[in-house]
Structure I
Amino acid sequence: MYYVNQLSDVPIGSHFAILRFKRTYIPGDERSRTHPGHGYPAHTETSVTYQVFVDEIEWRNEIEHLTLRDIEHVPLRANRARVNVRTVVELED
């Protein structure tokens, strides 16, 4: 298992994966409370991590672990497409 941190970490072809969701509460700063319209208000930010699994049993065990702990997640059997770009040059008479 490993976490995807950059595009090259995502395997091409079939693999097992889990999207994990995390919410973080950010309290507003003092200026937003004392001077409305300034600073930043309290808010919640959501982040998503992408875990890749080569082994199906490890993937299933992690799904069970996350489910028992009530952690938000989406299990996936992913198949990243290979994209080929082709340029065609045509001359007009």
Structure II
Amino acid sequence: MEAQPTALEMRQAEIDAYTANVNNYTNLLATLDGNWDEDLAHLENVEAQEAAKQCPLDRLERLAALQLHKQASNLLRTETVERFKAQAIYNAMLNN
């Protein structure tokens, strides 16, 4: 019978997963230009599907890249915050 991971091991795995996500989003963002082009700037805060409907066909891929940059930026922030919380809990568990 396989041993169940301890609470500390599970928390460390959670931290590792957040770290992997942070690294992946950071690497992705390094490949994308998130500066909104003047002709697409009016779509920046429009819901993604609606923005795609309003976007000229020949600019859809650029819009997709801008939307992906925005989404990855938001996910990077979320994963960074969650990793910090998981690390804080892990540290508190070590001190008990």
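Quick check: 12.6 is what I get for mean count of other Cβ atoms within 10 Å over residues 41-48, calculated from one of I, II. Which structure matches?
Derived from the structure labelled II.
Identify the structure, out of I, II, from whose coordinates helix-only ellipticity at 222 nm (-39500 (n - 2.57) for each DSSP H run of 4 or more, over all residues; to 500) was calculated to give -24000.
Of the structures listed, the value fits II.
Can you rank I, II by FRET efficiency 1/(1 + (r/R0)^6) of positions 17 and 33 (r between Cβ atoms, R0 = 25 Å, to 0.05) and just name the one with the largest value?
Comparing I, II, the top value of FRET efficiency 1/(1 + (r/R0)^6) of positions 17 and 33 (r between Cβ atoms, R0 = 25 Å, to 0.05) belongs to II.
Say we calculate relative contact order in percent (Cα under 8 Å, 6 or more apart) for every structure; which of I, II gives the highest result?
II
By the measure distance in nm of label points 7 Å out along Cα→Cβ at positions 1 and 57, tell me the structure among I, II with the highest figure.
II
Given a computed value of 4.1 for distance in nm of label points 7 Å out along Cα→Cβ at positions 9 and 73, which structure among I, II does it belong to?
Going through each structure in turn, the value belongs to II.
Using Cα extents along the principal axes in Å as the calculated read-out, with 57, 30, 22 as its value, let me know the right label among I, II.
The read-out comes from structure II.
No lab work stands behind these numbers, since they all come straight from the coordinates. This structure is a prediction, so every number in the text was calculated from the model and none was measured. Cβ atoms are built from the backbone, for glycine too; each structure is taken alone.
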